[in-house]
Structure P
Amino acid sequence: MDMDFDCTMCGKCCHNLRLPLTVSEAIAWLKRGHDVQLFVEALPWPEEPPEDNLVAAHKRRRSFAATSGSLPVRVVVVIVAAFDGPCPNLQEDMRCGAYESRPLVCRIYPAEINPFISMDPAQKACPPEAWTGASSPLLRQGQIVDAQIAALVTESRNTDAADVWAKAALCTTLGIGSAALSNEGFVVHTPDRSSLLSALESAQMVKTATASSWQFVSNRSETANALDSVDAVVSRTSAWEAEGATFLGFFPDDVSGSGTH
């Protein structure tokens, strides 16, 4: 696949986002007085997959080990800058007011960071004319041709893996222990800025973690029943409440039953 890209400075990619941040970027974002949330999902991990399972290896690299009841799981925490409307750094002329210190994901856009997601202009906010400038090649035969962007993608993946222990410590410090089942949604945690900043600053030097206990949250009866059957701890959204947390599901609610099992 060959693809060209020229930014039109339309500003569409700078509105209404939950923008993934590294731990250090999240600290800087909070210090500027902006909002940060934690999007959390978990994957059942009853045994280690084969070494040649590259998708599993990618998921393992960016997650930490935990348990839910008697079920081994891996927890993925995505720290995001949260804003509705324009990015707080977006200026009236559609230029970035924090261009030199903008997050990695902004520097990489519109390229993909996940190696298992193919870039699709239809899934991007950019207008059609952004993809017609042959003077700015982005992909050739499916590979990023801009050496700087390619290096930033590698940096982003490595930082994502390096931040895992800090994220585990962050959750422990903040008492966070609820996650959605991977690919079905997220539990979105919104700690107050001061507590989150303090916890992030304490967690950023952590390099190891002990397995913690987690609960799944689901809005789907089939999922909740399946997790019950393997002795995981699961709460149905119909009976679940957690201070500073909401459930963001990818599927319509169809839960029945109540309580945590």
Structure Q
Amino acid sequence: MNSNKPKIKVAILDLYDGVANEGMRGFREILERYKTKHNLNLTYQVFDVRGKAEVPDTGFDAYISSGGPGSPLDSEGSVWERNYFNLIDKLEDHNLGNNGDKKQVFFVCHSFQLMCRKYGLGEISTRRSPSFGVLPVHIVGEGSQEQVFQGLSDPFYTVDSRSWQVINTDPNRFKELGMDLLALEKERPYVNLPRAMMAIRFSPYFIATQFHPEADAHGMSLLLQRDDKKADVISEHGEAKYNEMLERLEDPDKIVHTQHTI
């Protein structure tokens, strides 16, 4: 029993805008697994940020901000985004104060892009073609010392699913804000294009990934076998690489390891 243990409250910020996805299931399953493994008195609540303009208050211990569809630029000035950034500002102010209970926030994919826009860390643009599949991510700079990445290889494998990217890092802006770039997308020596940022430590309490650490092998397998996703991957990477991705799903050192580590 864990009823006498301190209660841990987690807010999940759903940015999927009602679009079917595997991400929300992944977050729930990770929290349930963590709760059981450590015998915690942990609860979570989901907020429909885009569909209903819902945001939590600052009374939660941790916040997970999800991925989502569409442009990370077109929402600028919208009601839901104003509410969202207002919450982020409140959490930042709380963490800067003399409070012992710092608020931890994890931003994923669409949320990563929104936060990069908020801080002005690089150029946000559409990719030449969508990225989707089980792909390598390379650790850079302070990423080798990042606690969240401890236990991962370099490169490590994870699920990438995006039409947008954040490129052309502004090192001076990172230095000015005291932020650290932790990872970049795979190296492509045959393509003369900038590599997208894949993970950033915004502060001791805010971290973000462009990739989807919540993705699991089962959900990814179902997606990869959908006709539209299969066509996307083969068009971008070729059939041999598509088959390799399916094989990677069965490898315990690939996305299974990433999901259980981050």
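Tell me which of P, Q gives 0.7 when you compute distance in nm of label points 7 Å out along Cα→Cβ at positions 10 and 130.
Value 0.7 for distance in nm of label points 7 Å out along Cα→Cβ at positions 10 and 130 corresponds to P out of P, Q.
Just checking, which of P, Q has the largest value of distance in nm of label points 7 Å out along Cα→Cβ at positions 18 and 186? If you can, show how the numbers build up before the last one.
Values: P: 0.4; Q: 3.6.
For this comparison of distance in nm of label points 7 Å out along Cα→Cβ at positions 18 and 186, the top structure is Q.
If you rank structures P, Q by distance in nm of label points 7 Å out along Cα→Cβ at positions 74 and 90, which sits at the top with the largest value?
Details: P: 3.5; Q: 2.9.
Structure P comes out on top.
Can you rank P, Q by FRET efficiency 1/(1 + (r/R0)^6) of positions 26 and 98 (r between Cβ atoms, R0 = 41 Å, to 0.05) and just name the one with the largest value?
Details: P: 1.00; Q: 0.70.
That would be structure P.
Given a value of -7500 for helix-only ellipticity at 222 nm (-39500 (n - 2.57) for each DSSP H run of 4 or more, over all residues; to 500), calculated from one of P, Q, which structure does it belong to? Don't skip to the answer; put the middle values down first.
Numbers: P: -7500; Q: -10000.
The value was obtained from structure P.
Where does the value 0.30 come from, among P, Q, when FRET efficiency 1/(1 + (r/R0)^6) of positions 138 and 170 (r between Cβ atoms, R0 = 30 Å, to 0.05) is the thing being computed? Working shown, then result.
Working: P: 0.30; Q: 0.95.
Structure of origin is P.
Which of P, Q yields 18 for relative contact order in percent (Cα under 8 Å, 6 or more apart), as computed? Provide the component values of the computation, followed by the final result.
Numbers: P: 26; Q: 18.
Corresponding structure: Q.
Quick note: the coordinates plus some simple rules give every number you see, no bench work behind them. Everything quoted here is computed from the prediction, not taken from an experiment. Cβ atoms are built from the backbone, for glycine too; each structure is taken alone.
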